[in-house]
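Have a look at these structures, which come just after this line.
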Structure I
């Protein structure tokens with residue numbers, strides 16, 4: 001099995017999550033994929049920047065502190081090796097890690113689902129400007145808030 005196969009499998013489950021799985025079922029699918037990914041990554045020093053990014057995405061969907069740390073580290077490595085899409089994932093993984101640590105996020109990429117089904121932006125510290133958000137491939141906070149409303 002290849003990293004891209006695990007990435008596709010994770011993406012398939014992400015697309016079906018809301019309508020087909022409970023959170024617990026999705027987490028179990030992702031955990032099984034991450035176990036396979038751990039085995040592929042162990043000792044593999046010859047990953048392409050895109051493989052680093054795909055691996056980071058799978059870990060990002062783990063919703064745990066350890067998987068979020070791995071996601072951030074892998075996204076940073078992909079970006080350092082000139083894989084530009086990884087910069088957005090760096091912001092997302094940073095915010096997910098902060099959210100899991102019960103801290104305000106920096107970029108505003110993470111939301112919480114309210115009981116009424118609506119999405120609300122997870123608390124944000126306000127230190128990142130819209131100019132910085134744009135550098136990470138993110139919309140302005142105003143556009144993001146409008147989208148959520």
Structure II
């Protein structure tokens with residue numbers, strides 16, 4: 001299974017991972033248009049946390065024993081049988097926020113519309129997630145178990 005690992009010792013805090021996540025999940029896939037079109041609808045699946053001189057990206061770890069899967073009462077949070085990634089189906093999500101409460105790394109967020117949970121999906125359909133591919137300092141690494 002694939003996982004993204006953050007290396008805080010080389011993270012610049014530039015937030016390009018967030019930018020490229022939004023672009024990847026936009027309709028246009030173009031940086032300027034993505035922010036014009038989707039600024040009110042797309043939540044990046046990665047968030048940069050900063051504390052003093054330390055910064056690092058936080059995103060879903062796609063846990064083997066994912067608490068969010070057990071906490072989800074509708075089956076909206078589910079594991080993709082092919083990739084093993086933990087995904088959220090917005091059509092099944094009812095916004096109970098149990099997944100947010102139980103996530104051990106704080107990687108699940110409320111969508112901007114406040115109705116469904118939002119999280120990293122490892123950029124379905126890409127070999128390398130956009131955040132990893134576009135990190136200028138290689139602070140994000142894609143690992144496979």
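Numbers below:
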item	result
Mean count of other Cβ atoms within 10 Å over residues 21-28 from the coordinates reads 13.0; which among I, II	I
Among I, II, which structure scores highest (criterion: relative contact order in percent (Cα under 8 Å, 6 or more apart))	II
Origin of the derived value 0.8 (distance in nm of label points 7 Å out along Cα→Cβ at positions 29 and 133; candidates I, II)	II
Structure from which 3.6 was derived, distance in nm of label points 7 Å out along Cα→Cβ at positions 53 and 77, options I, II	II
Structure responsible for 0.50, with FRET efficiency 1/(1 + (r/R0)^6) of positions 85 and 125 (r between Cβ atoms, R0 = 25 Å, to 0.05) calculated and labels I, II on offer	I
Answer label among I, II for the case where helix-only ellipticity at 222 nm (-39500 (n - 2.57) for each DSSP H run of 4 or more, over all residues; to 500), calculated from the coordinates, equals -5000	II
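Each value in this text was obtained by applying a stated rule to the coordinates, not by laboratory testing. All values reported here derive from a predicted model rather than from experimental measurement. Cβ atoms are built from the backbone, for glycine too; each structure is taken alone.
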